[in-house]
Structures are given as C-alpha cells and as structure tokens.
Structure P
Amino acid sequence: MVEDKDELSQTQNKEQRDTPSEKSPPEQMDELEIALKETEKYKDLAQRTAAELENLKKRSLQERDDIRKYGQTQLIMKILNILDDFNRAMDVIPDDAVAPGWRDGLDLVKRNIDNFLTTEGLSQIDALGKPFEPAEHEAILFEAVEDQDPGRVLSVVRQGYKLNGRVLRAAQVTVSKST
C-alpha cells in the first residue's frame, strides 16, 4: 500500500511537470504569431533555395553543353591555320609541276580535312558578293569600284568560319566603297 501511494504521487508529479504552464491568451497569441512568422521565413528560404538549385542545374547543363560544342575551339583554330597554309600551297602549285596522281591525292586530303571539320560543327562564312557584316567580316582593304554598291565584299583574303553557329574566325575581306 505504501508503495502504491509512492507510485501515485510520482505519477501526479510527472503529470504536473508535463502539463504546460498556464499562460494568458495574449501571450499564447504572440508566441503563435512568432511561430507562424518563423514558419513563413523558413518556407520562403526553402523555396528560394529550391529555385537556386534548379537554376544551378540549368546553368551547369548549359555550361556542359557549351563545353561540348565549343571545347575544341583551340584545336580547330590550330587546324584552320594549317588548312590555310595547305590551301595557299595548293593554289601556287602549277598543274604541270607534279604528277596527276599527286594532285588528286592532295585534293583527297583536303576533302577529308574539310569533312572532318564539318562533322565537328565548323562551317565556312559565305562572304563573297554579300553586304559587309562587321560580326562576320573583317575589312582589311577598301576599294573604289564604279559598278558595285558600297559596302559589298569584293574578295576574300582569308576565309572565315563559324563553329556551331558562333563566329570562330571572321573572314578577312576587301570591301567596295563609293567613288
């Protein structure tokens, strides 16, 4: 019996500790408003963090795509310089200077290089006879021509190229001017 009384008193003491202290309704409302404001603050923070994460994912996908498209830019620029030299050499070889098979072999090498660069996304800028476009053309000489409209490309000194639609190297051109 004494044990039952001790257990009963311990249970009552525990219940008293577990029951919240009596607070006046205005104090409870203040605490509730504070809790609601904190909840809104953390909800807003979570939404902004989720949006930032989504934007980061989109940016990283775009950067990865750009690296895939334009990552080989330096290599292609070096190949273009070699191709320019190769084209100049082919242009100055007289037809009777080499055996016919040699010329055909060199033409085949050039076609293979051109095909390789095309599959990598490289395209030549078509400039001859077109209006001068500063984004695609670099004017290195102006020439007065009577029968041409001013601002037309008269000749291409060095070919220009685009890589996947972006100008990689502007075409160096001669442009007509008014007389």
Structure Q
Amino acid sequence: MTKRLATIELDKEDMKFAAGHYTIFSSTHREKLHGHNFRVFAAITAEVNENGMTLDYDIYKSILRKLCKDLSEWFLIPGNSPHQRLEEDGDYLYVHFNDEKIPFLLKDVKILPVANITVEELSTWFIQQLNQELANISKHTVHRMLIKVYSGPGQCGSAEWIQERDEKQKSATHAIEAAS
C-alpha cells in the first residue's frame, strides 16, 4: 500500500537570530568580522495519518525557536576548521588564523562543531540539532527535512535530511528499478 506524504513548511517571523561571524575562504583568506540577521525555514515531509495529519508542527516550531534563541547575540566561531586553531586563556578565546591572533571575550562567543560559519553549515547544524532533540522522529513518520538559513533577503543555504529506508524497501525499490 502506498503511503501518502505531505510537507509542512515553517517560515515564522520569530524563527531568526542575530549573530556575528566571519567566513573562511582558504588557509590565508577570510572575511572581516561582521554580522547578520539570520532567518530559518523548515520543510518537513511526513506520512499523513488516518486523521489527515502528518505531525504536530508546534513541536518543530518550538525546537527551532529555541535553537535560534541559543544562537542569537553571539559571535559564532567554527570549532572544526582545518584553517584555524583555538586557544583559551583566562577570559579570552584566541583564534589563530594565518599569521593573525584574533582575541575574543569568551563570554561573547559560541563555538559550533562546524568547519565554517556559513549558511550551508548552519543549515546542517540545525538538522543535526533537530534530530538530536527529536528522539521520537520515527513516531512522526518523517521522511525528509529541509532546512534553509537566510543571511539576508534572497540569500540562503540549505541542507536536507532523508530518512534511510530499511532493507526491504531498498530491495523492493531496486527490483522495481531493475524491471524498468
């Protein structure tokens, strides 16, 4: 029996955050320190149940709002960049990049486990956080999530998560594709 899927899109005015950052282009080139008013968009595709619903999207809005609040008013630092080294010393974080030693107050920065602070990396980070927060994601029969992070109007990056199919589904799909 074919499952009926539907997509819920969340694009709320309060799913946003203001944060500082810099983009690393190479081992010797980075942007100057600056900030954006970021906005988050989510599209969640799930199975429609017998009640004509996919999921309680208030749960997803609540988590996304919390994540935005957790990033707001911080200077975001990539913790996994191969092009920089981080050094904590007392109340300070020093970012060693190329021949620079950039000082920050520890109380003003949030280090994220990403390679760069870009809209595409932030989109992936949001998906990872959403999946961690939603231990019951299979309960909602979610098949796909798309997260977009906008750094300004008309400029965004996105990441997508797709539920892995089990072996029976993979075999059936493969058999159908082979017969075509």
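Read-outs throughout are calculated quantities, based only on the coordinates presented, and are distinct from any laboratory measurement. Source: prediction; values computed, not measured. Cβ atoms are built from the backbone, for glycine too; each structure is taken alone.
Ranked by Cα Rg over 2.2 N^0.38 Å, structures P, Q are topped by P, which has the highest value. Which structure, out of P, Q, was mean count of other Cβ atoms within 10 Å over residues 34-41 derived from, given a value of 10.0? It was calculated from structure P. Matching task: -7500 is the computed value of helix-only ellipticity at 222 nm (-39500 (n - 2.57) for each DSSP H run of 4 or more, over all residues; to 500). Pick the structure from P, Q. Attributed to the structure labelled Q.
Here relative contact order in percent (Cα under 8 Å, 6 or more apart) is compared for structures P, Q. The highest value is that of Q.
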